[in-house]
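> Presented below are the structures under discussion, each in the form of structure tokens.
Computed from the coordinates by the stated procedures, all read-outs in this text should not be read as laboratory data. Because the structure is a prediction, the values reported are computed rather than measured. Cβ atoms are built from the backbone, for glycine too; each structure is taken alone.
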Structure P
Amino acid sequence: MTETLQTPQVKICGLTRAAEAQECVALGASAIGCVFYPPSPRHLTLDQARHICEALPSATVTVGVFVNADFDHIVETVKFCSLKAVQLHGQESNELVNRLHQEKITVIKALFSTRQPFLTDAEQYDAKAFLVECGQGRMPGGNAEQWNWREARGVGRFHALILAGGLAPDNIAAAISSCEPDAVDVSSGVESAPGRKDLDRVKAFIDEVTRCRLQRTIRRIF
């Protein structure tokens, strides 16, 4: 559904502490991302994630980030933590997306400019929105890799678009101008260390996003 909004929404991802998540929401974040991927330094246990989710206002969209996880694990995690959406950040199938939809779970699918699934694969998925980033680096996400954000325009023409990858307070205005996303996602660009958010940088990031005005209404994702 398209609404009369012109400023992209903000998702802060990779939170590991409830107090920091609360502060991010107070500063204007619409969504908070909890990572469920053991190799990541931002990985949370179920109890840690549940504690963060329970500390947030009911209007905050809590997003669980998974990489090639199986259906049962995702559903169990969503229920235990009361997550409001999931982000599939691996090579998941559309069959999995549809099975999650049948469970009334909102699905965001990640696409990449340098590896599968590519930006051009959006039509293969029935996701509510697509998070797009570079896809280079050791980890599936969170590698702080800047890329040609303008490449994401093609996805945004027909689908709800979340821009990610190398975003930071000093480049977010240019990134938004390049592809006019419906939302932006940041993690390492506002950190003092992996999983620890620098709240001054979070504020600077959100302030910069708030100053941006797109020439169209955006699709509400969060």
Structure Q
Amino acid sequence: MTSSIQHTSTKSSDGKTPTAQADQPYKDRYLTIPNVICFGRIVGSLGLIGVAVAGYPRMFVGGFIALSLSDWVDGKLARWLNQRSDFGARLDSASDSVLYACLLVGCFILKWDVLQNELLLIGLGVSSYVLTSGYGLWKYGRIPSYHTYGAKSTQWLILFGAVAMLLDMSIWPLRVAIVAGTLTNLEATAMTHLLPVWTADLLSIFHARDHLKRQ
């Protein structure tokens, strides 16, 4: 005797099919491994200021390296564990902002004699971040969270530049990192101008254009 099996698509109470839920099981969840790491990065970043005030530059460097690498780790885990979400993207961007703000404050505390000659360039970098964040808040009501190629590259440049400066190796890598960060922020501003709605995880302005064409 033969039997036929009819495949039907059913929806759960939230209107999503089981397949869609399987594709994004953590879409609406906040307590995920990557998000816990982001929260830890925020707490650790604030701790960096205490280390700087206490006058431990090498401990400050070690802490900053560990926190920077945690940003790479949580991104990988979010993809591997299928725990990506809009909230996670926003939290990741927020934790990065806290980390770099604490880095800046800590570096001023530890190396004011060096950085006072770089205030114009630092001001340019900070202003570009304020511009892209402020534009996103004005247009979308939230800070952009694109995670572009430029942003990912700049994170490594800042890591190397800050360590080189803090360990009295050279100031030039930090200067290059600030310029790269400024260009990255300008690209993000252009992407915000281009996109009508808030969108996370677009790798470049070219990807943003392709995203628009698919809408």
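> Quick check: 0.96 is what I get for Rg/Rh (Cα atoms, Kirkwood Rh), for residues 83-202 alone, calculated from one of P, Q. Which structure matches?
P
> Could you figure out which one of P, Q the value 19 for relative contact order in percent (Cα under 8 Å, 6 or more apart) was computed from?
Traced to structure Q.
> Work out the source of 13.4 here, i.e. which of P, Q gives that when Kirkwood radius over Cα pairs in Å, for residues 75-154 alone is computed.
P
> Follow-up question, since we're still on this one. Given that distance in nm of label points 7 Å out along Cα→Cβ at positions 91 and 123, derived from a single structure, equals 2.3, which label among P, Q identifies that structure?
Comparing all candidates, it corresponds to P.
> To test your reading of the models, identify which of P, Q gives 41, 38, 36 for Cα extents along the principal axes in Å when calculated.
Among P, Q, the structure yielding 41, 38, 36 for Cα extents along the principal axes in Å is P.
> Taking -8500 as the value of helix-only ellipticity at 222 nm (-39500 (n - 2.57) for each DSSP H run of 4 or more, over all residues; to 500) derived from one of the structures shown (P, Q), identify that structure.
P
> Right, here's the next one. For distance in nm of label points 7 Å out along Cα→Cβ at positions 67 and 147, the calculated result is 2.0, so let me know which of P, Q that is. Could the numbers behind the result be given before it?
Numbers: P: 1.5; Q: 2.0.
Source structure for this number: Q.
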